[in-house]
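Okay, got some structures for you below.
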Structure I
Amino acid sequence: MCGIAGILNIDTQNADKAILKKMNSTMHHRGPDAQGYYTDRFLGFAHSRLSIIDLSGGNQPLSNENQTVWIIFNGEIYNFLEMKKLLESKGHIFSTHSDTETIVHLYEEYGEKCVQMLQGMFVFAIWDKNESSLFVARDRLGIKPLYYFFDGNKLIFASEIKAILEYGMYIPRLLDYEAVYDYLTFGFIPAPKTIFKHIKKLDSAHFIKLNMNNPCLKISQYWDISFAEKINRPENYFKEKIIESLTDSVSSHLISDVPLGAFLSGGIDSSAIVATMSKIIKEPVKTCSIGFENKNFSELPYAELTARLFNTDHSEYVVKPDAIDIIDKLLNYFDEPFADSSALPSYYLCKMTRQKVTVALSGDGGDENFAGYRRYIFEDVENRIRHLLPAFIRKPFFSVLGSIYPKADWLPQMLRAKTLFTNLAKDPFDAYFNTVSVNGEKLLSAIIEDEFRKKLNGYQSKSVLRKHYDKSDSDHYLDKVLYTEIKTFLPDDYLVKTDRASMANSLEVRVPLLDHKFMEFAAKIPAELKLKNLVTKYIFKKSLENILPREILYRKKQGFEIPVSSWIRSDLKNIFQETIFSKNSLLSSIVKKVYLEKIWNQHQTGIKDYGNNLWLFFILETWHKKYINN
């Protein structure tokens, strides 16, 4: 892993190396092993390297033989040896053993199409001196990040927002109100927006092309996942094919010149990765797990079970409420409000893992490939009821029932039916949106200040998910949901968390279940085999029955969450109260105080659980004080 940054001055002002060094210094955690620079009049590159492959010869920026094509690269290319052999057969000469140089020669040979030939996680920028053009590309799933600022005179880009902000007063620190509203809705900010109005994210599977002779920013999509084509074969075919594809993907992700291990949560995905690694690697796999004092949130016993089963070299760490002290540090790494509270244990997991290895494999992506979230069960039930009842009966009946049914989180689980009744009054997409929103439409409509709402000019965050839901090329509701989440929650929440937490500790994390070939196969599996008889990940679990014990495969999904609700009622009560009710806060201009107090009081009494909502508000206010007020 690495950090990259660059400047292209369309106004032909020479690139300032001093600014490049300032930009690079903010990302030292991403690449502590080496820093490199390249300037060509109005073009400047900066690179911070975490050495993984070709430790002595892979420093960047790097060029071709005649120094007409230059690259900075963040990521890993798993098929680079195959591509190198192809390119050598065409007469290309290599001076290093790094995967980076393979991209340079692929670009020379195939131009923009080179990106379609890469298997891996990546963001790279290529300066073509012959064409006076810049080419910047991001991997298919958005595993590696890229941010940019473009105003017609300058293109400034980097792996992290903080590096762009080092350009100084030229970059306005104005809030994007739509992005703030998205954050209030989802707890993260979906691409291409960022919290800053003038800084954007490059979407996954997209590239930027900018030519000095025609300085118009061209952004193009080069790949998309399709759910339209399904394989009609018996279950046994998929069981065998899944194991074969998983083994191929994990094998390709093991290439490394530094120590390598794995995260182990005790869940299906990480256990499957560890099991596969154990078949391939001769020595015991180094595994790391995180847990909590609250046993309801701790998966350590299951991680220990898998570790014993595969005889791994296992380590554990228990996160306590005083870990909140790390929030300020985490904001330095995330750069914008990010309310996924599992970022906190992720940071500690990466910190512990880095003490043992430099590269770790993770189980990210299994839920998106095989429908692993428990909410899919409820969505399936809802859709079955929708098919049984005509809309003219279903909508008014459940609308009334949902409005009068209490949202009482102290009730037994089986009696908490308010969300179900509310969703049954809605169409499938609106119900899905209601389920995945931290703050739903009804709550936001009640708590948002009128002045802030005026700034939104009618904008609704629902449109973020709607465009992907409608774009899906499958008619099955589950395929539509999986496609939507692959385009939003996966790159902008889960993978952001993994990237920042790992890079904060100079740890490279690889995600075999997000290999694009593995995902393209998974997308061809019928939805009915992913969620069958109310069993999530049905076909994935069946394929692993001869590898993992049933207590791992068929236990209740727990998730990687902290006990934030109980912490806010106890150890963290004072700091939360002081922050979200502070005078002249950003929150006071967005959220009506009377409703914020109502939410706070109901949470403290235990009548309702607003833990995730309050965490979201706390992070926003803390971020604002750090990045804007300061």
Structure II
Amino acid sequence: MPFGAQCCDDGSVRFRLWAPAAQKVELCLAPAFSNEPASQQSRSVHIPLNRREDGWFELVTDQAKPGSDYFFRIDGQHRVSDPASRFQPRDVHGPSQVVDPGTFDWRDANWRGRPWQDAVIYELHVGAFSAAGTFAGVIERLDYLVDVGITALELMPLADFPGQRNWGYDGVFPFAPDSIYGRPEDLKNLVQAAHERGLMVFLDVVYNHFGPEGNYLRAYAPQFFTERHHTPWGEAINFDGAGSRVVRDFFIHNALYWLEEFHLDGLRLDAVHAIVDDSKSHILAELSQAVRDTIVRHTIRPERHIHLILENDANHSRYLLRSADCQPLQFTGQWNDDIHHALHTLITGERDGYYVDYADRTIDHLGRCLAEGFAYQGENSILRKGVSRGEPTSNLPPNAFVSFLQNHDQVGNRAFGERIVTIADHRAIRAAMAILLLAPAPPLLFMGEEYGARTPFLFFCDFENNLASVVAAGRRNEFAHFARFQDPALRNQIPDPNAPESFAASQLDWSALARPDARNWLDFYRKLLALRREHIVPRLADACAIQSKYKTHGDHGVTVRWSFSDRSELILLANLGSSPLSGFETLPDKILFTTDEIQTPHKTDQLPPWSAAWGLRS
């Protein structure tokens, strides 16, 4: 890795820092920085780095070793942590620590990952998933997840963030797993334990901004940022201006680092619509190509499945194109917000905020998502003041779109973090999940969803005092455009993200599994995922050959058909309304599944409220 601290074969350590605005850079080594006042900095060992070309500084020394804590001192004044630190044992303002990745005993040499058609993704926040809030706490539940039918974990961002709790999207050290969850070796233990059970592990990474506290790049490398572009969360990253070559390499190497050094099976790139890059080759294209090239060069083991997933509000289908043999040319899939929004609008009746784009012809949006992927493929968006959104998806297979009814955004971005089981009819939820879990698109579950968890998932963070008050006020003001929160007094009731209670309330309550209703939910998910594994997954190997079409029935009914290369046909009939609905055809003899509301599965010309039925014609 060209950045940070690298342990050499002879026992020395090479340090590299890109600091184009600095005149002098020194390595600061000391036995304990945490209690050292600034007036006693001279007691530290200070070793000058050698200036290289293009703003680089470099040093190879035998005075550091694995476990050594270090800072860089800029121009004899500012002590800063390493932006490519592998570990921050004392949080974002503390020293970085030298880590030798070669000492970990990997035992997954035979692991090749899993093909994408196997994917059933389970998104979790490491801190809120278990009482321990650690990587080890996740390991304790892996057997349970396998039993449910999960095939892939998706970890919310781990990049070291300020304080003791955070969603992860305010990280400032992209290479350092946050110490609150454990050491880097503990994360590797989690990955290895998952692989031993046949589970893939994906990581959510944030390449559109740095968090607002603990990042000092502007002091010595202001070229990391640009004022030409903007993001909703802070300074935009410079991917296309002067000095951007090193910036691009920083994030490309970060992606490779997680895949190579931690043996991860894939990455989910957060909010790439906020990455503005006017270069001839967009950073997304270059990053995905670097990953593919690395696999070809065998740095990442050949024949290993690596999956790159996007969150992209712009619905750019160009990044999801397939080769002639149906392999992803750039990215494997994208979170499909459209299908969530359509389903949510249908089963809750909510139509304000970003649901306004789905208030009209809602069932048509759902049908199009199931048959074609995106609901918006160039149509104008009311939410975006008439601007067109999306690109056509006619050349994409259904597994290019990840479907969900809940995730961290769709739960946590609600004012009170309510889960769907607390705001929608349970019959409607079961119908919606029967649709998502058996449709060809890969499904994603949010932690606890499978047992009907009622614990909220609130927005939480732990910033220093001044920033904390700004974030709390900003969080509450975000909801001013919702009819429910027009009154400032009501907005003030929204939980403070910085309050420890907001995080505590968001931790899963595993004791709830003892409740009969939780066991019923769990059995429901387990049954559907078993059906998916037996009947749907084998038909997805040739995903590009799948043909699909849909037909709506009134305002709440839909029929969708998928034809596979083996000439079989999968048929969905669904009524997502509160009244019975006629006009459906009768399903074929082989009925895969019907919700409990359908008493006579072979008479499906009329569907009761909140019901779904699946049939398979061979």
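Just so you know, all these numbers are worked out from the coordinates, no wet-lab data involved. Small disclaimer: the values here were computed from a predicted structure and weren't measured. Cβ atoms are built from the backbone, for glycine too; each structure is taken alone.
Structure notes:
- Here the criterion is percent of Cα pairs over 25 Å apart, for residues 202-529 alone, and among I, II the highest value is seen for I.
- Each of the structures I, II was assessed by relative contact order in percent (Cα under 8 Å, 6 or more apart); the largest value belongs to I.
- Looking at distance in nm of label points 7 Å out along Cα→Cβ at positions 2 and 482 over structures I, II, structure II comes out largest.
- Test item: mean count of other Cβ atoms within 10 Å over residues 90-97 calculated as 20.6, pick one of I, II: II
- Of structures I, II, the largest value of distance in nm of label points 7 Å out along Cα→Cβ at positions 186 and 506 belongs to I.
- Top of I, II by mean count of other Cβ atoms within 10 Å over residues 306-313, largest first: II
- Per percent of Cα pairs over 15 Å apart, for residues 250-289 alone, the highest-valued of structures I, II: II
- Structures I, II were shown, and helix-only ellipticity at 222 nm (-39500 (n - 2.57) for each DSSP H run of 4 or more, over all residues; to 500) at -7000 was computed from II.
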